[in-house]
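> In the part that follows, the structures are each spelled out as structure tokens.
Every read-out reported here was derived from the displayed coordinates using simple, explicitly stated rules and does not represent laboratory data. Here the structure is a predicted model, which means the values were calculated and not measured. Cβ atoms are built from the backbone, for glycine too; each structure is taken alone.
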Structure 1
Amino acid sequence: MIDRRLWLDVPVCRLRCGYCGICTEHVPWLAGRRAMTQALVTRVKAFVRQWPIRQVARMLELHWHTVKAIDVARLARELPIPDRHGLRRLMMDEFALHKGHRYATVVACADTRQVLWVGEGRSRTAIRPSFEWLGSACHQIEAVAMDMNTAFDLEVAAHCPNAAVVYDGFHVIAKFGREVIDRVRVDQANALRGHAHARRTVKRGRWLLLRNRERLSTRQAVKLDELLAANTPLMQVYLLKTQLKELWRAPSIEQARQRWREWHAMALETGLRPVLRFARLLERYVHGIVASAQFRLNTSVLEGMNNRIKVIKRLAYGYRDSRYFFLKIRDAFPGNVR
């Protein structure tokens, strides 16, 4: 009878007890104090796992807030409390919460891929409750993977004295592409204003320079080689990008430090202003790059989680209640059994 709206007029007895006072008769098929049956509540719980609240509310002819209240109660009751005693390695990343540069931070276990904590904001104050939730388990954390976020780095150092910060290589390489390769490419294009063909070739070579060579077609690889052979600064920054990746492939910490010194010397020799600026910036984060040789951690798994979080948000056309949204995220990533 899911396609029909049915109203039941059920007489309920009221009893007067000398010990409990006035009591109402318990009806087992009613859902507590809600004006609906337990079967309907069970059906709502099953539907909201697959479809947005708006669609479930329209299909069952219920109010949006009624469906949400049922789902919130389900999540609060069913979501397991993560085991803090088994945590050793963490991942931290941010994702866009709303338009207007509003972000949230997600913390997950790198071993089980379980989302442990989600909170609004990405500042030190915003993420501090995650470490307060960890409590004494902070001292057993061995490594934390993140992008080059100073707030994350400082909070890990303040609360997890035994943890090594590991910077994700993808974020560093992407930052090098945006701040160095793109800047040098634009500068070289501006310097070739009097040579229309050469300037057009440099301007259109952005994706050839940023994309990994192994992902280029034969034709694209030929164009890239021609571009690099004709422009020395672009050749220099492209080689620096390739060598920068080798820092995350070092077999030991000593090798990683040696590769860093060689890369830094190569960067200084170019004399290119964007390269020098980036090299000075990266000096402050060497400890997190070198640590990747000991802890093979990255945030690629968390990036995949963020993509799924975007799908959850898009299916619901956004969430007005951040707490409810965070519960849905934790429910979507319960973790793998070790």
Structure 2
Amino acid sequence: MTDVDVLVIGAGQAGLSSAYFLKKHAIDFAVLDANPTPGGAWLHRRPGLRMDKVHGFHALPGLPLPPYDPDDPASEAIAAYFAAYEAEYALPVLRPRHVHSVTEAPHNRLLVTARTAAASAETWTTRVLINASGTWDKPFWPRYPGQELFRGRQLHSVDYRSPEDFRDQHVIVVGGGASAIEALLEITPLAATTTWATRRPPVFRHGPFTEAQGRAAVAKVAERVTAGLPPTSVVRATDLHLTPRIEQALAEGHLTPHPMFTRLTPTGAHWPDDTETPADAILYATGYRAALTHLSPLTLRAPGGGIPMTGTHTTADPRIHLVGYGPSASTIGANRAGRAAVATLRRYLNRPTTIPA
């Protein structure tokens, strides 16, 4: 059993940002990461996602993102940047470590149990926990009548690798966000047909995204988590940016949203107007939920289904910080939350609270 003052779970943007500020103040800490190599969730992005299609990525604190070829796969370019960042600051990241439970320990500490690559158990005790486990491991699958009857392929966008997989097929894409639109733009030229199904009509935003709009979107999500409700994504709260590419697709009739189907049949989808659309595949671009199962023993959830938050820490337990959760679930938000979490936990640990820029 290893004891540290602070244990960080996850070495994506939120975890590395937190580690940077912990290292800066010589706090005793370690980082446990489930991936075998650096890169966080970016390691798992499909090969076809190129750097010129990555929106809103912000560099980690202290180290600019190096120059890259716009055609570089994001999964490789950003993973290499994360690896360089860990090396630059000699961050104590241990991997692969799959954390499966956090429970109470004596002396007001938390007991964290993880498994190594050899499947052996490893235990840690810590005074403070920074959870930065993200959402990639918990894709959200909606439930619809008839799903078990459908004979085609059903997959979540987490498993989407290439539009070539849908060549000459009838494809239904479910979801109202940017990932659904991106999938439709890529799949439509190759598929026999594509149909877009979404519970809410998409709202497109014209013009640049202002700082005031960004603050308002974050405030909406923060209000939900403070009240103990499950967070919505910051991206969803900002509406969809109407790029020239999307505008052209709309004009050409390639992005026509339909209300959700009422049920699936063995060969397709049945709609409210009593029509049916044949389908070979259904792609659920329905987002993710926070991967927090390992915190379940602590019973942090409120009746509303979320975890009430005060700043970056849970309202019920100031030892537990959720970084990259709710309003900080963006690359720039994760950077700010990592800094804020370290400022708060320094007060909890009775350390000086001034954090350099």
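> If Cα Rg over 2.2 N^0.38 Å computes to 1.38, which of 1, 2 did it come from?
1
> Another question, if that's okay. Please compute FRET efficiency 1/(1 + (r/R0)^6) of positions 150 and 206 (r between Cβ atoms, R0 = 35 Å, to 0.05) for structures 1, 2 and give me the label with the greatest value.
Of structures 1, 2, the maximum of FRET efficiency 1/(1 + (r/R0)^6) of positions 150 and 206 (r between Cβ atoms, R0 = 35 Å, to 0.05) occurs in 1.
> I've got another one for you. Who wins on percent of Cα pairs over 13 Å apart, for residues 78-125 alone among 1, 2, i.e. which is largest?
2
> Which structure, out of 1, 2, was helix-only ellipticity at 222 nm (-39500 (n - 2.57) for each DSSP H run of 4 or more, over all residues; to 500) calculated from, if the result is -7000?
Source structure for this number: 2.
> Relative contact order in percent (Cα under 8 Å, 6 or more apart) computed as 22: which structure among 1, 2?
2
> Who wins on FRET efficiency 1/(1 + (r/R0)^6) of positions 14 and 310 (r between Cβ atoms, R0 = 30 Å, to 0.05) among 1, 2, i.e. which is largest?
Going through 1, 2 one by one, FRET efficiency 1/(1 + (r/R0)^6) of positions 14 and 310 (r between Cβ atoms, R0 = 30 Å, to 0.05) is largest in 2.
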